[in-house]
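Novice: Right after this note come the structures.
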Structure I
Amino acid sequence: MIDIFESLEISAVVDNNILQDLYELNRIDILFNVFDMVIIPRIIYEEEVTEEVKQSLTIHTFVLGDIVTEIGFELYRTLSSNVEYRGLSRRDRFALSISLETDYYCSSNDGLIRKACETHDIRYTGILGVLQAAFQKKYLNENEVKHLVHQLQSIDTTCYISRKICEEFLNKLFHT
């Protein structure tokens, strides 16, 4: 499997927490410069995405996604009936199913979504992975990444990410 940070052509199914994080950072543009194709599950767009975020998306090209294949429907049924994944919302199951059927990254910060991705061989990344990919693609420089990571930890965003995880991420990325 090609690592997201080494791949030049990557696409993703994006959930609302990633959209919200980037909106709060005033950097929704990063998403569209990291990923070649962005799919937002229609159910997430219609039920969760705020009007402000929708407005910021209007200048970008993305696809509203639906489950369209038997592979996607089968995963949706599996996740719906598995007690281990009862904490996943309908919207989460849609994002996972669309990711599986398209073979795109599932972009989410949610731990249970990541667990389902690992179990079902779905590639995934969170907000830090998106920032790392932007750095690797030279869309962001080191100072910009550091600034955005510090903003994610601040009261300016609703993102919950521990200082320890952020420090480890920055140390690993910049070898400090």
Structure II
Amino acid sequence: MQALNEQTGMIHNKTLEMSHMVQELNGSSNEIKNVIEIVKTIANQTNLLALNSAIEAARAGAHGKGFAVVADEVRKLADETKASVEQIASLIEESNAVTNDVVAAIEQIQALMHIGKKENEKLMVAFEGISTNVESTINDFQSVSQQISTLSTVIATMGSSSEQLEESASILDQTIQNF
């Protein structure tokens, strides 16, 4: 029972460790979200710069045609970056949802472990009570056995005394008859 109680405590400690690790993972995910927001902002600014560059290239006419192609590629790259960042953000949200489910499951496990530990402690107390009662019963049986042995000795002594009394009575009877 004691070993079970110790193992329950160890499992409880490990679930606490897991809970802390998952919380750290959540913290890292939140930091990644912050970086994603920064990258989104940069992608939006890059998109604006590409738009401004395209406008300036259009003003430059034929001389700005090559620059317009570069500005268009920069805009496409900014759009792809923004789409990728949004996909990463979506994956992080899904990961956070799973992480939150894990935290909830760990909390449920911890609650069940706490209940199990309390029940185990109750069982230990009950077994200690049973053990005490068994020892008391054994002591009572030993006491009764000693009393029976003493009673048997007394009965045997009484039997001897009875035989001696009968013998004395017989001698007394013969003595009386002889007179």
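Any read-out appearing in this document is the output of simple, stated calculations on the displayed coordinates, not a laboratory observation. All values derive from a computational prediction rather than experimental measurement. Cβ atoms are built from the backbone, for glycine too; each structure is taken alone.
Novice: One of I, II was used to calculate FRET efficiency 1/(1 + (r/R0)^6) of positions 21 and 141 (r between Cβ atoms, R0 = 41 Å, to 0.05), giving 1.00; which?
Specialist: Attributed to the structure labelled I.
Novice: Who wins on relative contact order in percent (Cα under 8 Å, 6 or more apart) among I, II, i.e. which is largest?
Specialist: Numbers: I: 25; II: 31.
Largest one: structure II.
Novice: Given 11.8 as the derived value for mean count of other Cβ atoms within 10 Å over residues 61-68, which of the supplied structures I, II does it correspond to? Don't skip to the answer; put the middle values down first.
Specialist: Details: I: 15.4; II: 11.8.
Here the read-out was taken from II.
Novice: Once Rg/Rh (Cα atoms, Kirkwood Rh) is calculated for all of I, II, which comes out largest?
Specialist: Max of Rg/Rh (Cα atoms, Kirkwood Rh): II.
Novice: Let me ask something else. For which of I, II does mean count of other Cβ atoms within 10 Å over residues 13-20, calculated from the coordinates, equal 24.9?
Specialist: I
Novice: A further question on this structure: Given a computed value of -37000 for helix-only ellipticity at 222 nm (-39500 (n - 2.57) for each DSSP H run of 4 or more, over all residues; to 500), which structure among I, II does it belong to?
Specialist: II
Novice: Follow-up. If you work out mean count of other Cβ atoms within 10 Å over residues 29-36 for I, II, which one comes out largest?
Specialist: Numbers: I: 19.0; II: 12.9.
Once mean count of other Cβ atoms within 10 Å over residues 29-36 is tallied for I, II, the winner is I.
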